[in-house]
1. With helix-only ellipticity at 222 nm (-39500 (n - 2.57) for each DSSP H run of 4 or more, over all residues; to 500) derived from the coordinates and found to be -9000, which of P, Q does the value describe?
2. For which of P, Q does mean count of other Cβ atoms within 10 Å over residues 49-56, calculated from the coordinates, equal 10.8?
3. Which of the displayed structures (P, Q) returns the greatest value of distance in nm of label points 7 Å out along Cα→Cβ at positions 89 and 113 on calculation?
4. Kindly point out which one of P, Q the value 26 was derived from, the read-out being relative contact order in percent (Cα under 8 Å, 6 or more apart).
5. Looking at structures P, Q, which one was volume of the Cα convex hull per residue in Å³ calculated from, given that it came out as 165?
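Each value in this text was obtained by applying a stated rule to the coordinates, not by laboratory testing. These figures come from a predicted structure and were not determined experimentally. Cβ atoms are built from the backbone, for glycine too; each structure is taken alone.
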Structure P
Amino acid sequence: MDAIRLLIHAPGAPGLRWLGLGPGLLPSRGLWKLQRLLDQHTFWAQGRSPQALRRMLAGSAAVVSLWRGKRLVGFARASSDGVFRAVLWDVVIPEDLQGQGLGRQLVEALLASPALAGVERVYLMTTNSAGFYEQLGFTRVNGQQLLRRDHSS
């Protein structure tokens with residue numbers, strides 16, 4: 001079985017975004033594989049179009065992915081102002097590979113990236129994985145509320 005390989009993409013992930021590059025900077029249909037990973041292993045990111053994924057990647061300060069051979073087995077990204085605040089988004093590991101330290105590897109790579117290194121405060125939102133993130137040093141925030149505004153059609 002192939003070893004799992006971490007890719008730290010350039011800000012905005014241009015190789016993945018435009019050319020579908022994967023390990024070794026080889027064409028791997030990476031954008032399609034990302035779409036498939038999100039569709040199959042998330043409830044919050046299903047149905048994102050290739051065009052929307054390109055915009056998402058372009059606006060991401062840090063992007064990391066994990067590959068086993070040509071299979072995309074993990075993905076995470078972050079947005080940041082580079083000084084005061086950053087937010088982790090879309091940390092995804094397929095269920096059959098969870099519990100092997102891969103999610104930790106993604107989060108630690110994001111936190112060590114130049115876009116997030118030294119940022120005063122890093123946020124994330126999770127529905128059912130708070131315990132995982134607490135193991136990585138995140139704490140629950142009392143006294144704050146998550147607010148949201150949806151785009152109206």
Structure Q
Amino acid sequence: MPRQHFDQLDLTILNALCDNARTPYLEIARDYGVSGAAVHQRVQRLMASNVIEGSHCVIAPETLGFHVVAYLGICAKGGTDIDKLVEDLKGVPEITECNIVSGRYDLVVKMHARSNSDLFKIVQERLRPLDVSSTETMVSFREAFRRHLPIEEPKK
């Protein structure tokens with residue numbers, strides 16, 4: 001997709017929604033001095049052009065009993081259809097992200113587990129039977145930060 005060009009209202013909307021996706025359109029409109037309908041139309045246009053891919057609710061995994069976060073580097077068996085392996089990994093609900101990567105691994109996944117023993121069980125019983133030759137598990141002690149990409153002002 002080619003780089004999108006945004007005017008000041010687009011940037012204001014994107015920054016406001018990245019800071020808090022629940023920011024009311026009227027609040028954004030007041031801050032910029034336009035109507036709520038204008039903001040609504042811009043958001044719809046940004047969604048239609050796939051600039052905004054959606055909004056979501058973030059639930060703290062610990063509140064659901066998932067106290068361990070791990071990243072797994074996965075090496076597929078030789079000749080494995082990576083797309084099929086990805087589909088198989090979708091069947092493991094504790095995996096919340098999956099990336100096809102270059103380098104040492106074929107895939108890197110993020111997964112949540114209730115405990116270290118639960119993590120071990122998931123890897124041994126649900127990942128090993130797939131077309132996986134090896135895994136390397138990296139347990140995350142805590143997320144240091146998370147942020148959105150910078151949304152820059154237009155060049156004058």
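1. Going through each structure in turn, the value belongs to Q.
2. Q
3. Numbers: P: 1.1; Q: 1.6.
With respect to distance in nm of label points 7 Å out along Cα→Cβ at positions 89 and 113, the highest-scoring structure among P, Q is Q.
4. Q
5. Only one of P, Q returns 165 for volume of the Cα convex hull per residue in Å³, namely Q.
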